[in-house]
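In structure tokens below, several structures.
Read-outs throughout are calculated quantities, based only on the coordinates presented, and are distinct from any laboratory measurement. Keep in mind that this is a model prediction, so the values were computed, not measured. Cβ atoms are built from the backbone, for glycine too; each structure is taken alone.
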Structure 1
Amino acid sequence: MLLIVLSWIYIAFTSLNWGFVFRKLLKINDCHVTIHLILGLFLYTIITSGAAFFIRIHIEYYVVILILNLILTFIFKKDIAQYLNTALYTFKAFKIQYKILFGLVFLLALAQSATAPYLIDNESYYIQTIKWINEFGYVKGLANLHVFLGQNSSWHTLQAGFNFPFISNRFNDINGFVFVLLGLLFVEKLHKHETKQDFFLGLVLVFSLFFMQFVNTPSPDLIVFLITPYVIYEFILNYKNISINRFKILLSLVLFLCFIKVTMLVLSVLIAILFFINYKTLEFESLRYTIICCIILSMFLLKNYIISGYLLYPTSAFNVLDVDWKLPKQLLQLYKTGTYQSGMNNTDVTHLNAFETFSYWIKIPKLHGFFNKVYVILLIIFPLFILKIKNRKPLLIIYMLALLQFAIVWLNSPQYRFFFVFIVVLSLQIFISVFKSQKIGLIFIYVSLALSAITLFIPINLNAFTSNNFAMSLSNFKLNSLVIPAKNSRITTTFTKENNSGFEFNSPGDDVFFWATGDGDLPCVNKQHIEYIKTYYHFIPKLRGNGLNDGFISYKLENSEN
């Protein structure tokens, strides 16, 4: 835990420094301290992503960033002192129950960050994605090694810029930092409760039990769960009259979310609506908006092109470029089929018609089926609550976005975590229209945090919630993590050197799941995975050149069928 605190301090100062730079570039004048830090993370993500096109994100990069941080700290020392005093004043102004509340958020997030990551995606591609960026930057055709590596979220690039790979493999703390950071904002809004929407934003912490399972892993989902409610909060409050300053902040946040997770492109609809409704106010900064949008879009497309050969991986849309490292369409389809079946409890439903497929999906057992049912119910009943609200247009737009997100997710991968943020938004908007008492909201949050503490310190069998044999137990806090956090992987398997048709790689043992890679040395992929693709698709990964930095291609075996 102690090392995590030190890591968070470094992340905070880096975010503060680059936040000032970002705001000066976009001429953002007034900004809440927590949002300032998020904007700093955004610029640092852009810088780290830009560097990853050319160099590895390793010790030499960290040294350059440290030097720049020291220079920026000197330049902005007065502003930094002011922001630190503002944050301290905000905390001191809380009533005792809110101070305790934030203290619990901080301590639980800190303890959770010190545990081994729970999410199974961490073992399939999070660790390896970050490791490749640390060792080589963006590698051509990396998706040919493991199709999941083609996703390569910029959130993993950001974590690669904060995990000190030359020191340890235990720094995995960006999500814990963000949870504490946004937790301060949520507690502040709940404390002030000046408007109904303040109540809404503060109540996001009701879902702390769920969010906490994302804290100890660099999952891109958590930042989406936390920032999207803030974007919606600002959209509702500023729907008819938004300042240029506020618009630039929201545009930046939405671009950040889209850069992290392309499925959040639906939020760009809110930005477009705000722009057209407030066009006379905002038109003078149109060039600045266009430039930052083009920068993010270009980086996103170029990253996909380098890693997979497709501009919009995992789709083949705008497939106008032909390079030797492009992932074969058969393997692209394998990825799409696998991710879709993940939303169907890993079941092939191609033989079912639309109604039968939906019926199966809604009846999936345990936690997945529960959230599927909750979302469908919310989509049905939410319009009834909109009718009771005077200023209903913004909420109607939010509802239409929830429907759009469901349609997109349904066609690609109907997993509940891809629409969970709208479960948060719709359910809390209903809650604040029914309950007005701040005390009730506070009780719900305390209960959620208490349950989080129980799952953190007491072993619990999750058989009632999941059917995945690799996710039957949460990671519990251990006393030896008070100083040094747990490793970044839960897999304790033995890795072995393998050679398949001339391709040499490291593989975890037979005791792990099909997509698993864990924290094996590069290149690492499950031998079962390699053999499966070789047998059924007749491809084998192969180096493009003499070294790993040259990237990979999918080599078609000569004795394969056409």
Structure 2
Amino acid sequence: MSLDPVTLAILKGRFEQIADEMDATLFRSAFNPIIAEAHDASHGLYDAHTGETLAQGKSGLPIFVGVMAFAVKAVIDRAAQEGGAREGDVWIFNDPYLGGTHLSDFRLVRPFFRDGRVFCYLASVGHWHDVGGNVPGNYNPVATESFQEGMLIPPVKLFDAGQYRPDIVAILSANSRLPGSLYGDLNGQINALELGEKRMHQLLDEYGDATCAEAFSALRASAAEIMRAEIRSLPDGRVSVEDWLDNDGIRDEALKIALDMTITGDALTLDFSRSSPACAGPVNIARTTTVAACYVALKHIFGDVPANAGVLAPVEVITDPGSLLAVEAPKPVGGYTETILRLIDVVFQAIGQIAPDRAPACAYGTINALSMAGTRGDGRRWVLFSFFGGGHGGTSDGDGLSHGNAPISTATIPPLEILEAAYPVKFTQWALRPDSGGDGCHRGGLGAVYEIELLEKEADLFLFGERGRHPPRGVNGGGDAAMNRFTYPVGGAATKPAMTSKLHGAKLGRGDRVRLETPGGGGWGDPAARDPAARRRDRDLGYVTKG
């Protein structure tokens, strides 16, 4: 059998639509604003034997595409140890060392059966609001082992041959400060998987199992061939890049992310062996997360390549076992977002050295995970957790996006109206940050200024950020962007954290305000080549006030 291009294109769209519907189901039913509003979740279809990504929705987080393949493989292996998967099984886990990211991201994996055999796997992942640990919201900037970051659940059955296990849910709920939010998010994910199974049956009934299985193989092969062609279009050679994390939250020492990139014909090698060893604090990541971050970076650069496992077929990722980028339990990994953003930055910079027209400058490089938590006057507990936007890098096509979300995702920044409605806070400022984008032929996008006032009697404050000491870099001669800046009140004076971008357990009182000024994006190209009319417009609009 050989599929014609029209049928293949139709099936590609249908596979993606199934994942899109699963995304939408969870976004509309989740209790947690990080999923419901920010869309910090993802769904996809995965290979029945290898766990490799077959299709992903367009609304979910791209970083989950790579790691979920490892997560599904972990379930496949666990099922084999238990005598094989059975129809109606659903596994749940958040182990960040088995195809995970950090403990907040819970995965549900369900085998999809046809005629008594597993045809593929359906999977859902979502960022739950609170999963225990020392810090409400789970971004613990001073964790030295994963036990301090939250509960760790290995792959266990939530449904055993269709039988729901309330004991598992009871364990999960007992370990969360917000069990109601957990319950709502969990059931949203269950419903998304049920819808995915229904849609898959409808599709296979319409086109046939053999045709759809062939389409999966053809799409994966197509992605691999397109990726090889993209790599061949670049000049052969080797380039090296180094960038830095501010610190690990424990020791105030910079951590190196180093990349040696080699292109040979249609093969690409990304060697991170020169990166720092594993650190005491929570900016470590597992190797699976490193591979996933490379996938995201390459998809930014080669946007026409289909989103499936074929993207990585011609790519070799090298990490040093035991390094910052390939840790094992129980090393803390809660701040994985900051490290993968720097991974993406070094890939952009490396491509920028050999093909500057293809590479954007670095984006703002931190999600600035902010937590505020306390108890309301009526005794109810509240936990505000959110992430914040910044500037994206300039490109060969134009200026960078201002106040965008991090390039690890297609998530959105939670609206202030939702945050103010849900928590006892008021945003007294939410604005673009002038002079924060890197100069260049094409300017970097602007970061943002957020100022938040506490309306309750008291609260604890936590911040997990980056780019407070090492700015987002420009490419092809473009300038660096402004760095991250955070202040909070101590004795009535605005104070910076000792670790610059990380803060643990500061105390706030009613009326206290915290202020976050996020980085912009790096500039692209020689600033002398910028159009004078564009410079006048920047000044007229207040984007640039200096020089």
Upon calculation of distance in nm of label points 7 Å out along Cα→Cβ at positions 121 and 345 from the atomic coordinates, which of the structures 1, 2 produces 2.2? 1
Which of 1, 2 yields 21 [relative contact order in percent (Cα under 8 Å, 6 or more apart), calculated]: 1
Which entry (1, 2) yields the derived value 1.00 for FRET efficiency 1/(1 + (r/R0)^6) of positions 153 and 257 (r between Cβ atoms, R0 = 35 Å, to 0.05): 1
Please state which of the structures 1, 2 yields -9500 when helix-only ellipticity at 222 nm (-39500 (n - 2.57) for each DSSP H run of 4 or more, over all residues; to 500) is computed from it. 2
Can you rank 1, 2 by FRET efficiency 1/(1 + (r/R0)^6) of positions 25 and 201 (r between Cβ atoms, R0 = 30 Å, to 0.05) and just name the one with the largest value? 2
